[in-house]
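Pasting the structures in now, so scroll down.
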Structure 1
Amino acid sequence: MQLNTIATYCLEDNNGVHVFHLACRQAGLKPISQPFWATLPFADIFVSIMPNILHQLLQGMMKHLIKWLIKIYGPAAINSHCKAMLPNHKTMLFMKGIATLSRVSGQEHKRMCTILLGLIIDLPLPCALNSSRMIKVVCVLLDFLYLAQYTSHTNETIHRLQDSLATFHNNKAIFINLGAQDHFNIPKLHSLSHYESAIWQFRTTDNYNTEQSECLHIDLAKDAYCVTNHKDEYSQMTIWLERQEKIERHVAFINWRQQDHQHDPPSRTPIGPPCVPAQ
């Protein structure tokens, strides 16, 4: 793929702009003139696109899978099974169903995955088709999701990861047969084929998952913005965050005093607005 991409970008040198743009469009590439990474001697630009559990699986393939299942079984059947779910340990109940939800977060998609198989296990497929193939394709994609999140891997777990993906590809045609999807030319589905090599090269996916940075974005940006009046919000957000940090340090100090000074006192470094150090 790397050689084909570089060859496509090299067409600009000996061909006209029209030929170059047409070749890029057919290859699904942006018509970039002389990409900076083409002549880098010790860098592979394609390796920089890392696996991402949040956006490629939870907000990617799982989002597609839930949409396909709702289209196949119908929103009424899916929602009725959601409402019939009994409370269980660490299980989120969707009392209004999942078919009408919008702006679903990654955490909500993660909660949906825990009950997804239970929602369709006894639902009949259209035209009285055998549902075993559908159950298998949902199971293996869920297996891939959970295996990809392991904090430690062995040869066996990585082989099971690849077997789950291969089984999904062997049975995914059922979604086309039932009219839920027209094709599988989905970049996020293609990205799953790189998880094995990424784990071998860069170890477990928790080292480069964006869930942590997304969580910080909520804590430091979204929550702070919600407490403002949405006018001149930056200064208000900064003040609110500074106050939150002071409260957290004060709470830590109170807890330390209540524990009879069993540990070193928490840091008492004054908190102030960020400033640029003198040159």
Structure 2
Amino acid sequence: MRQVLSISERQACRLVGLARTTLRRVIVEALAATVLKARIIDLAQARRRFGYRRIHDLLVREGVQANHKKVYRLYREAGLAVRKRRRRKGIMIDRLALYVPSQANEVWSIDFVMDALANGRRIKCLTIVDDFTRECLDIAVDYGISGSYVAQVLEAIGQFKGLPRAIRTDQGPEFTSRAFDRWAYERGVNLKLIAAGKPTQNAYIESFNGKFRDECLNDHYFNNLAHARVVIADWRHDYNNQRPHSSLGRIPPAEFAALHRLRSITATHHKIV
């Protein structure tokens, strides 16, 4: 107004209903907000796939008292944003209905769950579940897990429990790799790939992963890889041997598997007799 009209500052403020002190006020960002913004930038640079909500979760873990709206404001002011991933083209496969197995070692489901150590380094957890007994056969934890690594883990389990007829997986690069495909072919294991973006086709492992995240990963802060392996192994033992499973008649998976083996042995004995 003063640039267009030859009026004083007092008159211009009176016309728009603005206090002169407000007009002349210089906004000085609080030191606490400056420190918080710097921490948000550090976290965003260290975890480039984290948006403001996940960064807010990290800040809460660190004991920072700031709600998600303030974190979002500072996140936007810092010009931070997560780049959208380009959609990876999936493998063209026939859509398979969720098969319900009738015995142990008929179908195993495997998947990955991601987490981070206290120093921010990411770790991968390879979860392996028998779809019939609901037993967690193993949870391999490491910084990186390739297709050949997956094959080695499954081979080790097979030494004690035998190998399954089929393994259900998503279309992750570890499960579509040549090394894993060659191992499955040589062992006579049928690979059942679910359709891209259809986790419900692998519902057994998705249900297990939800329990694993809620009851183990979200409740622990891992100091290092060795610590993560110990805590996760303890949780797996408790899941198999102590935790009642609603779909198994409220008994633990290991107990259900033992009863099933006993019934199978008894039925076989009666047939022989």
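Please treat every number below as a calculation from the coordinates, not as lab data. Everything quoted here is computed from the prediction, not taken from an experiment. Cβ atoms are built from the backbone, for glycine too; each structure is taken alone.
When mean count of other Cβ atoms within 10 Å over residues 137-144 is computed for each of 1, 2, the one that comes out at 19.9 is 1. Have a look at 1, 2 and say which one yields 2.3 for distance in nm of label points 7 Å out along Cα→Cβ at positions 9 and 185, as calculated. Among 1, 2, the structure yielding 2.3 for distance in nm of label points 7 Å out along Cα→Cβ at positions 9 and 185 is 1.
In this comparison of 1, 2, the computed figure 47 for percent of Cα pairs over 31 Å apart is attributed to 2.
helix-only ellipticity at 222 nm (-39500 (n - 2.57) for each DSSP H run of 4 or more, over all residues; to 500) computed as -14000: which structure among 1, 2? The structure behind it is 2.
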